[in-house]
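Take a look at these structures.
What follows is calculated from the coordinates using simple rules that are stated; it is not laboratory data. In this text the structure is predicted, and so the values were computed from the model without any measurement. Cβ atoms are built from the backbone, for glycine too; each structure is taken alone.
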Structure I
Amino acid sequence: MPVVGLDRKASPFTSRVGSICERAFVDDAMKGATAVVHAATLHKPHVATHSWADFIDTNVKGTLHLLESAVAAGVGSFVYLSTTSVFGAALASESPAAATWVTEDLIPRPKNIYGASKLMAEGLCELTARRRGLPIVILRTSRFFPEQDDDPAMRAEFASANLQANEILYRRVDIEDAVSAIKCALERARSIRCGMFIVSATSPFTAADCALLGRDPGAVIRRKFPESESLFASRGWKLPPRLDRVYSNQRARAELGWVPRYDFRHVLDCLAANRDFRSALAREVGSKGYHERSFADQPYPVE
């Protein structure tokens, strides 16, 4: 089955140039479609450069256009890429010294318009699945972008590769694993009918580890991976000083049949072999940027 890629900008992977904010464009592009993967969004890096209305237009109204058009076209499966950013302020633990164990059951509390608009779109997806019968799977993906962190303090303390290797422990997913999760969701949407799953690298931690992760994650990491500190030190890298959350992907693995490959064990094996721990797809995709212009002092402006 041929894949039709929609984007606002022309590229080698764009079949049709247009915006999901334009209902007529969406309806025309939807003709003959059997499945939809909805990844179009204004993202966190746009919070400081776009209005709240822009986020509603793209992330909420645009999602509604795709949902209604998919229902009218008789689409068989719809996958919506949401974000773990919807959890927002809910990640604050009752014990400040402990990390939060995050599952799909944690009630979201967005802390910016990005998270709020994505949560609104999730609600539209759930309602459409329940009332209109469109099989929908929502994937709350954790970080997979290759850009440097937007926090200057983190950039000053950690090399970008070091920081992203640390994030694999608790809040990052390789883009190849994200793609395989989408494939699983497309295959199982009809049987699931309506479901939501966290998509993040498989963490080596358990909920029982969270108390210590908040104040001394190195102790837990060294216990599980005794070679980690020396492998990091050989590159001038450091283990994280504390973790504030751990995303659990257990439900996605159990119910979607998803088998992610890129975890912290993989990172360490690559370091030992002097290889890049990112997948070939992640390296090929690389950094696309979020804005038409670059910013001298940081990857993108922060609200």
Structure II
Amino acid sequence: MAGKRYLDETLFRRHEDNPILTPENWPYPVNTVFNPAAAQVGGQTVLLVRVEDRFGVSHLTAARSKDGKTGWVIDKSPTLPTDPKNHPEEILGIEDPRVTWLPELKVWAVTYTSYSTDGPLVSLATTKDFRQFKRLGPILRPADKDAALFPRRIGGRWAMIHRPILSPNQPAHMWMSFSPDLKHWGDFKIFMRTRAGNAWDGAKLGLCPQPLETPEGWLILYHGVRETCCSSIYRVGLALLDLKEPWKVLRRSRNWVLAPLAPYEKFGDVSDVLFPGGWIHDLPSDELRIYYGGADTCVAMAAASMKDVLNYIKKCPVG
């Protein structure tokens, strides 16, 4: 990559051809495309992209690429459209997916935000090919979002990170919950809190892609929000969780690792937003690719070596 460098590119480097997907690439009329989940399926990278139509309601559409960077082939119609007749919780759209491969069940779990008339809630679907989906319906009540599953059971139960919104006037922390069957969730606990004062992650926290298992612990990427007098700024940081007890935070980056600095991140439908929903660790190259929405308008990518990322997080403060 030989594109323009930005001040935050000490770890992750933006792709030189960013943004990699824009509304102009879409095979049907849309307003914006952003906040994709990511998976490697059958030798291809699949992005499940949030697409906002020209009425203002979102659905999900798949884009596929052989190298995960160029040559994207986009489904000619919505891959996962809203279904308010059978799922009334989707009446105002479905948004911001995350995907996790579940080896035990041999399916991809797709967690996404259903926007009901009572607010956002977490819904779950499964798929094997990102062409056909089985909806399991809502799994957490409003208001809740930013959810993703761990790829395997923890202590015999499925585990999920999510972000309830208890009050619009209170900080929004990251929670973890557990389930015996992917349907009934309980043992809710806060495991990572916003930081005080004017911290970059002082107003809200939310999980970005699904947790990645590494020898050092569960690696997570999260967004932090700072409220200013003019806007909300969405930046991104890293944390490392204990493998056996993932509610224990081993390391957490004090500073952000990516911030909205590029024009396609600073200006758009919602300015000053950098929001990753997917990442892929390419084992042969050790490249960790992050796919994110820029300003709620386009899709972009940044990358680093996993070795560098783990070295970085291991030097971050404890807890």
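Could you figure out which one of I, II the value 3.7 for distance in nm of label points 7 Å out along Cα→Cβ at positions 43 and 219 was computed from?
I
I, II: which one has percent of Cα pairs over 29 Å apart, for residues 11-186 alone, as calculated, at 25?
I
To which of I, II does the computed value 20 (relative contact order in percent (Cα under 8 Å, 6 or more apart)) belong?
Comparing all candidates, it corresponds to I.
When helix-only ellipticity at 222 nm (-39500 (n - 2.57) for each DSSP H run of 4 or more, over all residues; to 500) is computed for each of I, II, which one produces -11000?
I
When log10 I(q)/I(0) by the Debye sum over Cα atoms at q = 0.10, 0.12, 0.13 Å⁻¹ is computed for each of I, II, which one produces -0.50, -0.75, -0.90?
Attributed to the structure labelled II.
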